[in-house]
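Derivation of every value follows stated rules applied to the coordinates shown; laboratory data play no part. Because the structure is a prediction, the values reported are computed rather than measured. Cβ atoms are built from the backbone, for glycine too; each structure is taken alone.
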Structure P
């Protein structure tokens, strides 16, 4: 292999992130704030986007997801989309688990197959030459010994919850916070004792407004990006 040294400025063009939060907080609506999005919906809960006229592909099983992936990587029609939004990986993992449990009497084996397939699928979508946005349900955990409650992405089994957060450069918790006496929705980008979060770019504030185009432009502040990333929620 011929060695070719590149600059990170030349190879990093796309953002991959996962956002988790409580039901109804607005994770699905965030898809509409991404540049030129297409939604891969495993939940069917698209009522919040009824007035947005956004492209969506509904999936019922992993076979459907694989077909969508092939289309995204091979079809010229898919070139028009800049952001792939997968809503949600929690629902997708649960559907896959149900498929495996129906075929495998060994529950532990079914969980193992589900985790392996989900990790493979998520890596494939994450590595698309597009921005990728994944939503996840929220899980609330209270430790018996300390009574401390923490929040993290909700995924079935033990393998996925432990490994999925490492797949993404950006992991945010979406919640309602109080700022100057007002309650507003905000994306929390830094980890603390209450929730798991991270920002590998180092360019985001601890609290960011829920607008994916704004966040992408902040992380990739190239003039050419600013031109094409026009939010669709004006």
Structure Q
């Protein structure tokens, strides 16, 4: 199976070519890395050993290149020190085999489905309670969720990338973001808020719509 795919960007445009999301466009070319989320073949994923740590421009976390015989696949990486994980197996377990208080990530919502909970950089879930058929976990959003014991997960927490400071406007353009100019910095012909001698006024969108509700003498008070 092919692991790298070309990734086309929309530039903030819909299927008709109209801009629906402003300030998007450009950016560096990216290749999409296909990740193995499925837990259908439990033995295949369990026997995969981490070969190397791979950078992924499309995600907020590093991924692991795992090797099982002659087959190579990408998986979400979990752990604190990435150099200690090379050569080790990915610990895919069922929720019923996880102890109370353990940290897990890439948790599936239903048995045999893809892992969907806790996949972002630094994300982790915590097991709060175990019963005969269900497991209570606390998600990264601190929401409490009850899941079936047969659901799969991976022990640990997602490895996080170091925070990068932009330092210049060009680095933001590399990420695919175009400049956002304030309306008051424009001319009156370009924006309703444009013109230094406009004398104030309510904030408006570039198309003249009110950006927020401002109380006036004629309008009733909002409670």
*For distance in nm of label points 7 Å out along Cα→Cβ at positions 144 and 168, find whichever of P, Q sits highest and give me its label.*
Q
*Assuming 1, 6, 10, 12, 12, 11, 10, 9, 8, 7, 6, 4, 2, 1, 0, 0 is P(r) over Cα pairs in 5 Å bins from 0, in percent as calculated from a single structure, say which of P, Q it is.*
Q
*When relative contact order in percent (Cα under 8 Å, 6 or more apart) is computed for each of P, Q, the largest belongs to*: P
*Hey, helix-only ellipticity at 222 nm (-39500 (n - 2.57) for each DSSP H run of 4 or more, over all residues; to 500) derived from one of P, Q reads -1000; which structure?*
Q
